[in-house]
Structure P
Amino acid sequence: MNKVALAYYPVYVYTLLLLAVWLLSWFAGVAGVFVSGEVLVENLVSAEGVRWALRSASHSLEAAPWGVAVLCVVCVGLIVGSGLLHTVCEVLRGRGLVYHRRKAGSAALVVFLLCVILIFLCTVSPWHLLMGVSGDFSSSPLAKGWLLVLFIVVLAVSAIHGAVCGNYRMLSDVVRGVCDVFVMFAPAFVAMVPASGLVACLDYVGLLAGDDYVSHFVAALLYLSPFLYVAVLRGRDFLLLDGGQ
């Protein structure tokens, strides 16, 4: 079986789990009524359960972290398409780089250090643009907007590396590299649809209620796992997207 077909396994697993939650909620509801005369869990296979599912379907999809997933995949696409990932892997393996790779890697490193210095300067006086008014880092613009800051840093570093290395000659090269990675992660985005329904149903039947930390952890695990699975499954393919130039 090829990697594309294997990449859709999370979709099948989440769909089966979603159906299992519906069936188990019905069995648990019926068993609770007959054994103790009480409803132990909310029954999804009921008039109220179906009405809830229909009413909350759009909200469940909107609650999924689509924006975060898209921005992260764009960052991966920039890193891969610019050849930066290939350069970093070659350095970690201790292999020598050709001249244009060394030059591109050095330029990318300088830009990265400049970004780090700029971020640091924006968090101290007298500028402190990225710090909170009260000095609390948890509520600061940097803590709230770290994903956008990460995207800007990745964009700057990847653009320099791709331009110097020769992978980015036109804007279409950047778009093509990002689109190639989006195609790879398409199964993970599809898996977010049943995952969003699974999170909502687990919450409705009471399996995620009572502890916000556990609920957030389980939800993040369900949404993140397909992306990690695809990344591991097709990790070697990422190095081939820039042609190993």
Structure Q
Amino acid sequence: MLGHVFKRPQKGSIFYESFFNEIEELGLKSLGIVAFISFFVGGVIAIQTALNVDDPMIPKYLIGFATKRSIILEFAPTFMAIVLAGKVGSYISSSIGTMRVTEQIDALEVMGVNALNYLVLPKIFASVLFYPFIVLLGMFLGIFGGWISGFATGLFSSDDYIFGIREDFQPYLIQYSLIKTMVFAFVIATIPSFYGYYVKGGSLEVGKASTQAVVWTSVVIIILNYFLTQMLLG
């Protein structure tokens, strides 16, 4: 499938129009759920860390440090990818699958259009280029949510939390997170497209294909997360 996706590109004007449409559908419309989950999960991480750091020998700034590392290393790139696999993956699979069962894809092919390139390539570029910005937003809101939880619960002070965020800051960890995000974005755009494009039958099969796409996208993301962590941090 990927061989056809990157072959016989369409006109630049057509591609750019599709590209910006996909940024809106796959990226901008996902900002709300990403912001909501990031903020509250960051708060939960900070609260749970504070409740478990009750030994007076353990410095309080560890709360901010642990929250920062948890969000940057795993929550923002991996957990957000799983969330987007469910939201975006089901949308991609169902939209392309609907085009298949209603013979719209057949019509494109009859007109000599490379349907895979026309439908999938803009999704790949939009996901790979835009999702790092979504993950950066998730990092910021997750850490900010942890800071707000300190005010709401009184479990730790703002100074200790901010000191923990600044302690032993390593820019490479953000680079590592963004590399993982781009790989996951490619998976999110391609696996659901595969299931949607090759679906056979009617609306019931489109629903089944969407479910399979979300499941297998999530499985591949988890497996790739293991190997990428070994390669980039091992």
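A value of 18.3 was derived for mean projected area of the Cα convex hull in nm²; which structure in P, Q was it taken from? The structure behind it is P. Comparing mean count of other Cβ atoms within 10 Å over residues 65-72 across structures P, Q, the highest value is found for Q. Upon calculation of helix-only ellipticity at 222 nm (-39500 (n - 2.57) for each DSSP H run of 4 or more, over all residues; to 500) from the atomic coordinates, which of the structures P, Q produces -26000? Going label by label, the one that fits is Q.
Out of P, Q, which structure matches 33 when relative contact order in percent (Cα under 8 Å, 6 or more apart) is calculated? For relative contact order in percent (Cα under 8 Å, 6 or more apart), the value 33 is produced by structure P.
Looking at distance in nm of label points 7 Å out along Cα→Cβ at positions 81 and 177, point out which structure of P, Q has the largest value.
Q
Readers should treat all values here as calculations from the given coordinates under stated rules, not as data from a laboratory. Predicted model only: the values in this text are computed from it and were never measured. Cβ atoms are built from the backbone, for glycine too; each structure is taken alone.
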